[in-house]
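Bear in mind that the values in this text are calculations on the coordinates, not laboratory data. Quick caveat, the model's predicted, so the values are computed rather than measured. Cβ atoms are built from the backbone, for glycine too; each structure is taken alone.
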Structure P
Amino acid sequence: MVDSLHDKDLEVFQEKIGVKWKDTKLLNQALTHSSYTRTNSKETTDNERMEFLGDAVLELAIADYLFRRFPHLDEGSLSWMRSVVVSEENLAQHARKINLGDYILVGKDQEQLRVQDATLADTYEAVIGALYLDQGLRAAKRFILDFFIKEENLLSKTKDFKSLLQEYSQSAHKKLPRYQLVQEEGPDHKKMFRVRVEVNGKILGEGWGNSKKKAEKIAAKRAWEKINTSEEKKIED
């Protein structure tokens, strides 16, 4: 038996994330920290095994998404992007968005665990593992994509857009992007630059900046977004 107050918390948590468990005992276990099992006289099981399972499901879901979403990135780039998404810091950040710490069962006098990155990240993975056990891989992947990918600006946390565009252009067309300064405005002490970037002879982006370097970065960002909007439509189709 679990605490009746925690039963109510489980209902609130499920409403918050928009997922209803068939077996709430699995969710309760996912939210049970090992410190609780050590200090509570009731027979309880902590979430460490579920964390192990959830970690594997999370990595698979993110790897599958990145593989399909960015078909022209090499293995190194994909691995780097995945590592950012599944990092302890990022998991903890997403856990705080849904106030996950409020629902974790911790041991007596261990309330500080609720706000620690490690606890939040591990518990998030355990929740994913519990959902996988309760409803299978499809439901777990949908949860992950809804709560990670749709809110996540993956690219801003990984490599700069010029690097990503260069990798794409070399992989897809065997040539580098071409940046061209097309306009300068303003006095020397406050000059603005407009740069456009071509990939395989097509103009894919333009950017303004107070330096050529900044203008190139903005142009690369717009080109990369244009390329990957097209790739995403292919996946959806």
Structure Q
Amino acid sequence: MINAIIIDDEKKSRETLNAMLNRHCPAVNVLAHADGVRTGLEAIEKHQPDVVFLDIQMLDGSGFKLLQKVGNINFEIIFVTAFDQYAIKAIKYSALDYLLKPIISRDLILAVEKVEKKKTRSLKDARIKVLLENIKSTEIHPQKIILSTIEKIHVIEIGNIIRCESDNYYTKFFFRDGKSLLVSKTLKENEEMLRDHNFIRPHKSHLVNLFYVKSFIKHDGGYIVLSDGSKVPVSRRKREKVVEIINNL
């Protein structure tokens, strides 16, 4: 059984989510409802839940403010929110889950299934730390990302990523210090995460950080040379666009 708390300042939203959990996720036992930061903190302290369904924008503060006030986060978090582009981006970079209102039952079921699989305390701590750092950042975009491998999770400075390379359903990351990581996400998923950080995809199997581009070689079909000496091919259909981007660096 998964013990849960629902924190949302809209009573109808709390009741709707509660009903959906009863119908679609019988393993979830809702212990309490709360309508804001203060009551949410009280409910967490009293009930010690396994998971908190947490609204982002509430009358007495944000869900992020609540997390900053919790001394010991030993529960999973599923954010429940109307569309908020920046907040959702920060949540994704932190490898946390969120549900968009109005909630779709399939999304709810998948989120709960993930909670059942997440048992590692260190992963919770790392994800929350990255989330709060990214939310507090004065930059436009989050500056850190969580990368999970088979052995452990890694908190990575995005600026240290030189390039990424597809390996079937995995992605291999290459870093400024010469190290690499094989991550269980597709290159397409990582492209969506890194697009706003000056990364481009010159080839279906490669993603590169423009900051580390040294030159573009025109012969042999065309390829990019990066600061670590690696050579990344450029597909024929993307060549013109890549040349334009590099010329404007």
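Which of P, Q yields 45, 19, 14 for semi-axes √(5λ) of the Cα gyration tensor in Å, as computed?
Label of the originating structure: P.
Quick check on the output: 19 is relative contact order in percent (Cα under 8 Å, 6 or more apart), derived from one of P, Q. Which one produced it?
Structure of origin is P.
For helix-only ellipticity at 222 nm (-39500 (n - 2.57) for each DSSP H run of 4 or more, over all residues; to 500), the calculated result is -18000, so let me know which of P, Q that is.
So the calculation was done on P.
To which of P, Q does the computed value -0.46, -0.94 (log10 I(q)/I(0) by the Debye sum over Cα atoms at q = 0.13, 0.18 Å⁻¹, for residues 36-147 alone) belong?
Attributed to the structure labelled Q.
Work out the source of 0.60 here, i.e. which of P, Q gives that when FRET efficiency 1/(1 + (r/R0)^6) of positions 76 and 172 (r between Cβ atoms, R0 = 30 Å, to 0.05) is computed.
Q
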